[in-house]
Structure I
Amino acid sequence: MIPQLTPAGAIHTALAILCIVAGLIQFLGAKRGTGHRARGYFHVYGMLVTDGTALLVYRFTGHFNWFHVGAIINFICVMLAIVPLLRTPRPANWRLKHYYFISWSYVSLMSAAASEIAVRLLPLTNRGHIEMMALVLSIVMMAIGYVLIGKYRPLAEASSASARLVEQTGVTS
């Protein structure tokens, strides 16, 4: 671990790395079943703690900054991704809502990770360079995320219902 990290920073970093791995497994794996649900709960709880500890880390600038705003936005995305799952009955298109919000939460996490790595490894000399690098990396990550989220989004509920009907009747389309 990086020696100058505070305890909150160490927890934040460790959980963020674990959430990156869990989120990637979730994205690449099957979207149903107990494994998906268990990894999802880990990812959600991990992100809630990661976002909370991000609000405790001030060593970079000494005050509230854009990384803190990103943590708040990410927290909102995580909450909006979970709410449809907890409602009874679940709202129409709950899978799509869950997918979009949790996906954008992951994009936010990856954007923060890319910015953090660049800030620590590149010879950026002043705050303006750091902010510009973080902005550019965030835009790049959002563009990549936009394409991937659109490409892999789940089918709408109507299509999903007809697919289940085909499974039940054994009739192929």
Structure II
Amino acid sequence: MTDAAMKLATQDIVVEEVLPHAPETIWKTLTTGKLVNRWLMKSTGFQPVKDARFTFQTTPAGAWDGVIHCEVLHVTRNERLSYSWQGGHDSNAQYGSLLDTIVTWTLARVDGGTRLRLVHSGFVTPKNDAASKNLGEGWKKVIGKIGAISGEQTETGISHPEMTDTSKT
């Protein structure tokens, strides 16, 4: 996030839920490109490696082409993944307004599974209020999809720690 964005009034989205799956299983769901495409949206170039750049494609709006530009900021295998989330256009007042935000996923082993915490931070108020509201509702649904896809891995026996990302950064 730029220094200018940090000085403005911002708000964050926080969604947290305990999912009945091991952190390794949820990590695989969060960091496997084909699975990311299922629980979020089409991604291109995603890799859970620090400094890796990738994009998401969503519905265009006004002067914005619908591309969300991201860069992996932090990776701690089975514990934390953080990436920038930039998109939109200055000329869009509501959906598609310019965003310069950060998405952070934190996983913690707990009794019965994993506490998955999402923080999407840096929404500038009031210009990003519509995006914050829409994404806040959307992220709640996404957590459910992550849980369901993680459950599929467990049921089919696909989830094995050795199949997860080996990045230690």
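Readers should treat all values here as calculations from the given coordinates under stated rules, not as data from a laboratory. Keep in mind the model is a prediction, meaning the values are calculated, not measured. Cβ atoms are built from the backbone, for glycine too; each structure is taken alone.
So the values come out like this:
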item	result
Origin of the value 65, 28, 25, where Cα extents along the principal axes in Å was derived from one of I, II	I
Among I, II, structure where helix-only ellipticity at 222 nm (-39500 (n - 2.57) for each DSSP H run of 4 or more, over all residues; to 500) as derived comes to -26000	I
For 2.4 (distance in nm of label points 7 Å out along Cα→Cβ at positions 55 and 87, calculated) the corresponding structure among I, II	I
Origin of the derived value 10.8 (mean count of other Cβ atoms within 10 Å over residues 31-38; candidates I, II)	I
When relative contact order in percent (Cα under 8 Å, 6 or more apart) is computed for each of I, II, the largest belongs to	II
